[in-house]
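Pasting the structures in now, so scroll down.
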Structure I
Amino acid sequence: MRKLETINLNDIRIDDGFFNKYTSLVTKEIIPYQWAVLNDREPTAEPSHCIENFRIAAGEREGEFYGFVFQDTDLAKWLEAVAYSLSYEKNETLEQTADGAIDLIARAQRPDGYLDTYFIIKEPEGKFTNLREGHELYTAGHFMEAAVAYYEVTGKDRLLKIMEKNADLICETFHKKAYQNAVPGHQEIEIGLIKLYHATGKRKYLDMAKEFIDRRGTEPNYLVHEHEKENWTDVFHNPDPFFPAYSQCDEPVRTQKTARGHAVRAVYMYAAMADLAYEYHDEELLRSCETLYRNIVEKQMYVTGGIGSSGIYERFTTDYDLPNDRNYSESCASIGLAFFCRRMAQITHDASYIETMETALYNTVLAGVAMDGKSFFYVNPLSVVPAFCMDHTSVAHVKSVRQKWFGCACCPPNIARTLASLGEYVCFTGEDALYLNLHVGCEIKAQFDGKPVTITVETGMPFQGRTKIMVDNPDGSTGSIFLRIPSYAKDPKVLCNAKILDAPLQKGYIRIPVSKKKETVELTFGMDAHFVYADPEVRADAGKVAVKKGPLVYAAEETDNGKNLNAISIDTAVAPREIFEKELLGGTTVVTLKGKKLLRGDPSDGLYRIVRPEREETVVRMIPYCYWGNRETGEMQVWMREI
């Protein structure tokens, strides 16, 4: 089956009542704010030193390296976000700023192509001596992705040439005898090498990515024994022993049946595995991807699309271990899950992957950024009591308010590049076909029979189940639109030119033939807010309910419901009620539930009592999870007790 392609971002314009709240911030707020942070010009944010590290590495400043060993990647992801934003909003000043940053990168690069400011400044003799912790290959992967994006949007190849030189060094180094079984500690370069292959046509980059995947978890296990080498450079000085599952290197990738270890590393690897399975027609590798996907969505994923249930090692743990108040669910992990699902949908043409991707994007990913674009969540819990988020406790990693920046700042620029590239998730292109994945308002330029076609999408999603597609096909070309019908759509009806289209679903899509010069397609469906129940094996959610409406998960906040949300029980015999509040959070549908709340009574009765507490009736207000924390600081809860 031919792989579907992501659309060229120059060929799609997002104009959507829901997503505009975020995408409009990318160029206006997020990118300038992050550039100020990277240059240490934002007084409210934690120092970054990222640009300063490059100046020191280039010999233009004196000083010491500051930050995490992978600090360079913040600039890489920022550049990638800039590239995507320029595809739909030209900005000469921003492009000049990006060009200047690329020039600085070029000046910092070593003559042999090596590029990593930590090792250039701090450990000049230590390059590639600690793949487990050093993150050089991870950093290279992000710069490769940025280089390809910048080249594809602007046509400028300076960063592309920089990263070709870097990739050539990596290919040469990792075919030497000393590195014949070496793999990156943190996967990402595999994605970068694959993209670099497609941009340059150099097959050795694709082959190197495949070798990194094929070597992983094989014996002799490079990452397990790396610290025994004489030239080992200890980066983190971590007294805890390395455990291979953390980096998914405890067994070959083709035999792994469960998602394990660091969640971001895992899904970045799975995304690369999917790409490689297609490129090499590797059915075994594709089956491994399918198996790992099923384990995630059936046993290890939160209702919000969050993954990685443990704050310790930011990792998957075991099936059904999904605590709500101390989970990690890193923003980057859900972004990586979206990468993986998108690729699997491209390969299989199966919309079930899109549904998981959609869940992650609408909930955890959007929750990661404030509605002003200037503060961020790294961790995405499903239950928060601000007073309990104390240092030196099991929930020390949980924040009740979004942070202006982080010492380890991988999430903010990752969110920026994801929002800026939203069009790649909205639709795919095939041979004389357009696949509409997400119900997002937009205008798309496509081709049927080699002739231009313009498709305009208007939608009420995610608050109303209606989507209208208008096709302007001046040459009357023949093609197909494959429209995704979500599983949550009740009684969907499709009208094509005012006539009912009765066609079977094909892996979650309905095919709409196009041949007239003007076509109008209208999809309507029911999408009421409803209760969701977890598998009882999920101990944390047993006896509790959540609320969903379409792709959105809802959350209760203290702002609307008072303190101690855990004292509230929901009467699920009464259906949720909905009301659209135009002035709230830029316009949103609020869901109200009937419930009862425990009364504290007289505190002098003691901490533990023999009298059952009284309860009073209450009405619970819930807002979309992605919006939580944008008003007053307070408690938040997704899963509520059932009466």
Structure II
Amino acid sequence: MSATPHPREFAAAADAAPPLIALRGVTRTYGEGEGATTVLRDVDLDIGAGEFVAIVGQSGSGKSTLMNIIGCLDRPTLGVFTVAGRETGAMPPDELAALRARHFGFVFQRYHLISGMSAARNVEMPAIYAGLPTDERRARAGKLLARLGLEARASHRPAELSGGQQQRVSIARALMNEPELILADEPTGALDSESGDAVLALLRALHREGRTIVLVTHDPQIAASADRVVTIRDGRIVSDERRGGAGDAGANVPPVPASPGPSGANASGSGLGEAAAMAVAALVQNRLRSLLTMLGIIIGVASVIAMLAIGAGAREQVLDDIRKMGTDLIEVKRGARNVRGGGDDVRTLVAGDLDALSRLDAVSGVVPETDQSVVLRYGGIDHQITALGTSSQFPHVRDWPAVRGVFFSPDHERRYANVIVIGARTAETLFSDGADPLGAFVLVNNAPFQVIGVMEEKGIVTGGGRHDRDDQIWVPYTTAGARLFGQDHFKELFVKVAPGHSLAAAEQEIFDTVLARHGREDFHLRNMSAAIAQAEAAQGTFTVLLGTIAAISLLVGGIGVMNIMLVSVTERIGEIGIRMAVGARRADITTQFLVEAVMVCMAGGLIGAALGIGVSIGLPMLDDGWRAILEPEPVMIALACALATGLVFGLAPARKAARLDPVAALARN
């Protein structure tokens, strides 16, 4: 690095060139009306490039407010303030942030390091917001820390460093963007004398390298390190003295490493990648809060996936049950559709209807069905079960054969035979000792019946309630009516439409036939295709309801995210002030907090998706009465909702953070 001119040469040049900093008639007042407080009064001050200026004053004199205005952290109430010839009064916040990034480096009394970041990351921060590439940024931060004797402490967090080390990290951060002006606010105030002397030596060395230094202090001895001392009292400058050359205690400090600096200062900002990295660091640092934040999202996403999967499974299960009954069936039920209770008091479906429908060309078979609960007794076992009175055409019409023995015949019906066919589960219950059920006699409501067959296993029906179809018995309808049920009418008839005939035409023919026999519409029809359509519509509505309930839980989770992010903003106001001081624009702050909200929601969404998928898979394994159908669409929709939740509910906290006043935010650190 070429030799730099002596500070006195800078002072001489400043007389001819426009000052780096110029204040004209600057007044700063806080509050309004009778409660207004004026901290600075009609201040005129020029600071030239290369000067070492100490601003001295007691507490409350206005020196820190003056430094905040010089550093573009605050604005004057009245007067004009220019930086490098540019008037700052009308600059928007982001343009002021660009000025801070390009022209200023801050060294604070309380260091103002971000506790969750390493020393190296704290040093890198100004270059992040200035858009310096990652490799250059890291290399420069390493050189600065090495120069300040902190190379071995680069990975340590502020809490693991001494006060002097933290202040040196703060100085390295101030130098990161090669600023023209370093503002040091009571830089030795929190240090012991030895550490304080070391910091002053660093500032003098930086001045000899060409830096403009503005040192704010209440201590005249510390101010003696400067070439120029400006004294402020009660908000007014009362003296401005130039002195001879400052001490040379920092003469042996090596020069600041050269850097090309960020191109297009602050043009690119931190970028999504850096925002994501900072968001991850913040979330990891506050693990418990992050987990609590995403808990609502986890529950919401898991609910969406699991409920939609279970709803889809229930829909398919009901439809499968209906399809197993046969899509070419028409059900004739007693009672008109508008009769409450289904017309249980109507007794007009009788054997004559069965015979009349059997003779229709469009009909290939008709079976009556009437069921009632009975008690089976065999070998000391009493078993309550459903008895179904039907006809010999049941296996053909309902596509449900006997796999052992035979189903009863028309002859059994004519003879009112005491024969039964039993379900597969009934056979297991009554004949658990391995005995052959065929030919065995069992008591049905104390009447002896012979087992002549065992039906094919069909499983559980869930439509209208759980019903194990394999745990029932089949009895000739004549026998059931006379000896078990005490009635000669049927609950319903199932008509199988012959191949090649239109279901709609057959339905109309059946309706006309029964109506002609009854003389009134005391019955109603339902074909299985219509039942499937009805079930699909009902289950679709049910699925939408489940999805809505789950979405509401996701909405509640989003509100929780917003509330906790707002709390997070309040807790991290000091951190936000630090970021703004080193050059973060409003867009950078907004992006960081918005990315944090999105990452929380997406992390919660992924965990919730895994949980929802696990529930969807595990529930049917625990209970075979449940069925779930996992499809990719609900999972993708749930994750998209989690992303949208982060964007929507993270925006308000992010905007609140971005609109904080830098000075007020720094005061909270």
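For the read-out Rg and Dmax of the Cα atoms in Å, for residues 91-426 alone, a value of 44.7, 133 was computed from one structure; give its label from I, II. For Rg and Dmax of the Cα atoms in Å, for residues 91-426 alone, the value 44.7, 133 is produced by structure II.
Just checking, which of I, II has the largest value of Rg/Rh (Cα atoms, Kirkwood Rh), for residues 19-98 alone?
Working: I: 1.01; II: 0.97.
Comparing I, II, the top value of Rg/Rh (Cα atoms, Kirkwood Rh), for residues 19-98 alone belongs to I.
Which of I, II yields 17 for relative contact order in percent (Cα under 8 Å, 6 or more apart), as computed? This value belongs to structure II.
When distance in nm of label points 7 Å out along Cα→Cβ at positions 171 and 451 is computed across structures I, II, the figure 4.2 traces back to I.
Computing FRET efficiency 1/(1 + (r/R0)^6) of positions 59 and 395 (r between Cβ atoms, R0 = 35 Å, to 0.05) across structures I, II gives 0.20 for structure I.
Using distance in nm of label points 7 Å out along Cα→Cβ at positions 243 and 595, single out the structure from I, II with the greatest value.
On the way: I: 3.5; II: 4.5.
Looking at the calculated values, the largest one is II.
Each of I, II could give Rg/Rh (Cα atoms, Kirkwood Rh), for residues 131-298 alone, but the derived value 0.97 comes from I. Matching task: -15000 is the computed value of helix-only ellipticity at 222 nm (-39500 (n - 2.57) for each DSSP H run of 4 or more, over all residues; to 500). Pick the structure from I, II. So the calculation was done on II. Ranked by mean projected area of the Cα convex hull in nm², structures I, II are topped by II, which has the highest value.
Taken together, the values in this text are just the output of simple stated rules run on the coordinates, not laboratory data. Everything numeric in this text was worked out from a predicted model, so none of it was measured. Cβ atoms are built from the backbone, for glycine too; each structure is taken alone.
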